[in-house]
Structure P
Amino acid sequence: MNIKEDTNLVNLKGIIDKDLEFSHEIFGEKFYNTKIKIERLSDSYDLLPITISERLIEDLELDSEKIFNITGQLRSYNKVIDNKNRLVLTIFVRDINCDEEISKDPNNIFLDGYICKQPVYRKTPLGREITDLLIAINRPYNKSDYIPSIVWGRNAKFAKSLNVGDRVQLWGRVQSREYEKKLDNGEVVKKVAYEVSISKIKKVSN
């Protein structure tokens, strides 16, 4: 298939919530990690990891009081954490600018990819239906990003019947979610997961 950049498109609007941390360097170009804080309609917010080139921020003051528009892609990579391979997500920034205007939709993502793991259908204790998906998004140089996604309600019923290899298009938002994990020694620690909360899903022909 022809790889198009618009198979993975993220638009975010929020404040930079963390100092820059050096990530890596490619051909003399330095990249940094930080986080962007995006308000939800409720009183909560999403705090999302972003990776950004030094070349995009040379003329920007990343003041924590300023609001920034970011466009990019949701990328994944494997990282060894506690001697185990973990899937790590970050938003790779392609463009950033300062914009103080209020946005009705400060967090949206579009994905066009393939089901790469059998969907998992479940219900919450209150009876709400959920289907967990893992979507593979192809990009150039034989690389792929693997994006954990969650579908609710009637969309969950539809998504549970999808099969590995099916091509889907998804619309939604990137969210951060806190959860508790019990360690082998009995200690309970708080963790943060990143995923796409899907509002619209469509199966398309390959």
Structure Q
Amino acid sequence: MTAQEIKEKFDALIPAPKCELDYKSPYQLLIAVILSAQCTDKRVNMVTKEMFKKYDTPEKVASLAQEELEEIIHSCGFYHNKAKNILAMTKDVIEKYNGQVPSTMEELVSLAGVGRKTANVVIGEAFGGEAIAVDTHVLRVSNRLALAKTSDPFKCEQALMKFFPSKYWSKIHLQMVLFGRYYCKSQKPLCKGCPFFDICTYEDKNKML
């Protein structure tokens, strides 16, 4: 299938994809994405709903001791490292960027604890830029649809950027996340009726019919 054909099939299946993390500012999104590592968006939203009532800006979060932040985000898992990264990132945002989250890849990945995936989510979602963030869902879908043949997120990102025109990147990224989350699941994917069945390389797809 061509990039256009794949785009059209995604548009038919998921016409208006939306990020499932709740946020009201680029900074809040940055925190939510950091918390979402190895954690569901539903759980993150439960935690940030309470957290952002009191700590919704870099200055307010910076007032927290690490132990206090760990207690707030405990249920998201890996709370020690996540709290450490959030506080270090917050310090960078305040000291390097006057409390405003930067909008470029180079600037975002310069923040403590922020990698390409997180930066791409913020660029595409908070700033309306064109970016492809490769999480576990995007990586799985890309390999199953033979859009990439790699377990390396960066190589997958490069392959997708080469295959799809840049104007499609941010929407395709969200569509692939949601497709992987609700259709092309890691275990027991919904292969019956899948619009990509003919090009899918999933070994057990015929067993799922």
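When helix-only ellipticity at 222 nm (-39500 (n - 2.57) for each DSSP H run of 4 or more, over all residues; to 500) is computed across structures P, Q, the figure -16500 traces back to Q. Looking at distance in nm of label points 7 Å out along Cα→Cβ at positions 133 and 157 over structures P, Q, structure P comes out largest. Taking mean count of other Cβ atoms within 10 Å over residues 117-124 as the measure, the highest value among P, Q is held by Q.
Match the computed value 33, 18, 14 of semi-axes √(5λ) of the Cα gyration tensor in Å to one of the structures P, Q, and report its label. So the calculation was done on Q. Computing distance in nm of label points 7 Å out along Cα→Cβ at positions 93 and 181 across structures P, Q gives 2.1 for structure Q.
If you line up P, Q by FRET efficiency 1/(1 + (r/R0)^6) of positions 77 and 141 (r between Cβ atoms, R0 = 25 Å, to 0.05), the top spot, with the largest value, goes to P. Here the criterion is FRET efficiency 1/(1 + (r/R0)^6) of positions 109 and 125 (r between Cβ atoms, R0 = 30 Å, to 0.05), and among P, Q the highest value is seen for Q.
Values quoted throughout were computed directly from the atomic coordinates according to the rules given, and no laboratory measurement underlies them. Not measured: the values here are computed from a predicted model. Cβ atoms are built from the backbone, for glycine too; each structure is taken alone.
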